[in-house]
Structure 1
Amino acid sequence: MKIKSIELFKVQPRWLFLKMTTDTGLEGWGEPVIEGRADSVAAAVEEISEYLIGKDPRRVEDLFAVLYRAGFYRGGPVLMSAISGIEEAMWDIKGKELGVPVYEMLGGACHDRMKVYCWIGGDKPYRPEEVVKEAEEKFNQGYRAIKMNGVPDVGWIQNNRQIDEAVARVAALRERFGMELDIAVDFHGRVHKPLAFTLMKELEPYRLLFVEEPVLCENEEIFPQLRNQFSTPIATGERNYTRWGFKGILTKGGVDYIQPDPCHCGGILETKKIAAMAEAFDIALAPHCPLGPIALAVALQIDFCTYNAVIQEQSLGIHYNQGSDLLDYLEDPSVFMYKDGYVELLTKPGLGIEINEEKVRKAAAIGHNWKNPVWRDATGTVLEW
């Protein structure tokens, strides 16, 4: 079996799909994208594709090594996202050839289903009653875990009003739902060190599921300081790439959940290896996945065969999904039917989903140019998004 062609499809709302076709007619799909840098990742895929045409897609480890090691320069979000989407498509092909889901090739399922969480709230200041209303909608849909942004645009100087507003939103949720709803708060790397300590202290009484990216991942020396002072679990990892990108954060002991994104960090097997590293430190896996249906299928294939996988992010109804949503490009959307906040094992071969290629091609003819906003404070200084 040889790789015959690789095609890319840039589709709304902000995704990039990859289709790999072999000389036997088998096809595999991947999702190589960095949010807001789809064209950059597409260029990287096209450049490294010459290493793949005519090669056997079943040699996943070998071709990963070619793409990662043979180019001398390595790592980073653009290159690793390109490699990730390619690697995912190879696993999809391999599973389809053997007639088994990907998780069967990686040790078999050790979970019968996986808990999922959804987003509420966006990047604007939300009033407590608005957050409660959105959470009620999700709760009535069966979700028992939600995540929301902790603060909107913040600067270096501590803003006490924003602290009070952040606490009020969480307090309103706890008052409404008690402990029937797990609540995670995403600081999104927007928060600088002084405010991170204050926010974590103020939010500690509400027993959050976790605080995500309390500070930027490159400030990894701060994570143990936060963890040593507060009992709230800490999660991070969406902006770390490959095993080596996680080595420091794991060995320093400042996180409780790692969140590698399989579409950014190196793909399915690389995420599995990262999870194994984390397990040795008694750290749980909660893959990052605010992307499309291929990305979610990939993450779930990993979850189902990974002992320390505990909960899965997914993007259905997320505030970024304008123009299309998670289920729109699937032939059978029922594969992601959530029941009581869980998703059942995917049982079809490969990634376990079937892409509606006709719809993908029509959407790609329109494309997108999604970019995250550029925020500035009152002084004109650029802020973290």
Structure 2
Amino acid sequence: MKKYNFLFLILILISVMIFPQISFKKEKILLKKDSNSWIMNQIIQEFESKLSYSYNVFATDSSTSINDELEKYNIKMELTEDSSKNTIRVLATFDSTVLDLSEKIKNNKDWIDIFTIKVLEKISFYRLFNSNDWNVLQLTYWDGIDEYPIISSDGKKLIFISDRYIGNRNIWGYDFTNNKYINIPLNFSSEYFPNITEDGSYVFQSSLYGKWDVLIYNPDTQDITRISDASYNAYTPYYFNGDIYFSAEERNGKSWTEIYKYSIKDDKLERLTSLKNTFKFRPTIYNNHVIFQMIDSKTGQNNIYIIKDGQIQPIVYSKLNEVDPFGTKKYIIYSKLTDGYYRIILFDPKENKETPLTLNISDDAFYPSVYNNIVLFSLYYKNGEPDIFAIRLP
């Protein structure tokens, strides 16, 4: 194993790209109901509450005339109640598309909450790839935690971590092809940092075996493979082209972490770094190089480093914390403490320029990932509980 030499830290001056800021402007949504029953009013109130961060909400009933020519709505939702069939029907119209989202009524608060979440999320999941009428899009509406979003390489599935319905963090997501939710029900453990391979297997960090491990889960056979050491903790896996990169604990009187690479095809584990007394996390691939987040043991500062020419070198390094890197062929996307909030940043290393993507959102944003021109991230906007949002790059 070649031992990498560590370069002394050099302050890299990063310029801010002169670039039109992506506008986070509330869209307009119309809620139109056909009755004043208790269940209908409860549903409308729940919609208004969940939509209030991302939308200007206009609620009315069918007896009120709305001049659509004077008021441009991004989404119109018509709610009708059929008491004979005990159903609520929601017709959502946007971009000349109409989605019929109907369900049998259950007269309780839990059903209302679940129903309104599913309606709003299915609208957003459809708009993600089928609408050009958004710059910033809220994708999830769960009242708890939705984090670590990523889209499969073929664009057919969105996966993330959520504590919805049971309290534990599990893998959730949405299958865009079959229009249905995904859930990996490992209900007695907590999962983080999900990935999905080309054959549909899931890679993630889990507490299933009583400590932190990196696991592969086959949904067809339900087989679970642990690829990390049985004795030490392993963290923050990242899957790329048949390989899994992750951080693993090392101990020799002291504790630190190193970056490892596991080849699924060859069943081979390789250590990529050797630098004691430093904590390294969140490996990813930028332009065919491994990059990762590393914590300065003296200052507690987080910055981003690259393995290049046999050395560990700083690639994003400033006096502000840079965390959660995600690499593409051209860019590095990460979260950075800027003006009192953690913002999602798009960085071009060749031009040495940053583009703040969430500069006009006054809430903390973490865990970015990229699919084509769409950046996903978790936004901590509701008493600290996050939902998944998307930004479309120009």
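Where a number appears in this text, it was derived from the coordinates with a stated rule and is not lab data. As the structure is a prediction and not an experimental result, all values here were calculated from the model. Cβ atoms are built from the backbone, for glycine too; each structure is taken alone.
Which structure, out of 1, 2, was helix-only ellipticity at 222 nm (-39500 (n - 2.57) for each DSSP H run of 4 or more, over all residues; to 500) calculated from, if the result is -11000? Traced to structure 1.
Structures compared: 1, 2; top value of mean count of other Cβ atoms within 10 Å over residues 28-35, i.e. the largest, recorded for 1. Taking percent of Cα pairs over 30 Å apart as the measure, the highest value among 1, 2 is held by 2.
Using mean count of other Cβ atoms within 10 Å over residues 36-43 for the comparison, can you identify which of 1, 2 gives the largest number? Intermediate results must be reported in sequence, preceding the final value.
Details: 1: 18.8; 2: 15.4.
Largest value of mean count of other Cβ atoms within 10 Å over residues 36-43: 1.
Match the computed value 14 of relative contact order in percent (Cα under 8 Å, 6 or more apart) to one of the structures 1, 2, and report its label. Display every interim value, and only then the final one.
Numbers: 1: 22; 2: 14.
Derived from the structure labelled 2.
When distance in nm of label points 7 Å out along Cα→Cβ at positions 236 and 340 is calculated for each of structures 1, 2, structure 1 comes out greatest.
Output the label of whichever structure in 1, 2 has the greatest value of Rg/Rh (Cα atoms, Kirkwood Rh), for residues 92-179 alone.
Numbers: 1: 1.22; 2: 0.97.
Once Rg/Rh (Cα atoms, Kirkwood Rh), for residues 92-179 alone is tallied for 1, 2, the winner is 1.
When mean count of other Cβ atoms within 10 Å over residues 100-107 is computed across structures 1, 2, the figure 13.2 traces back to 2.
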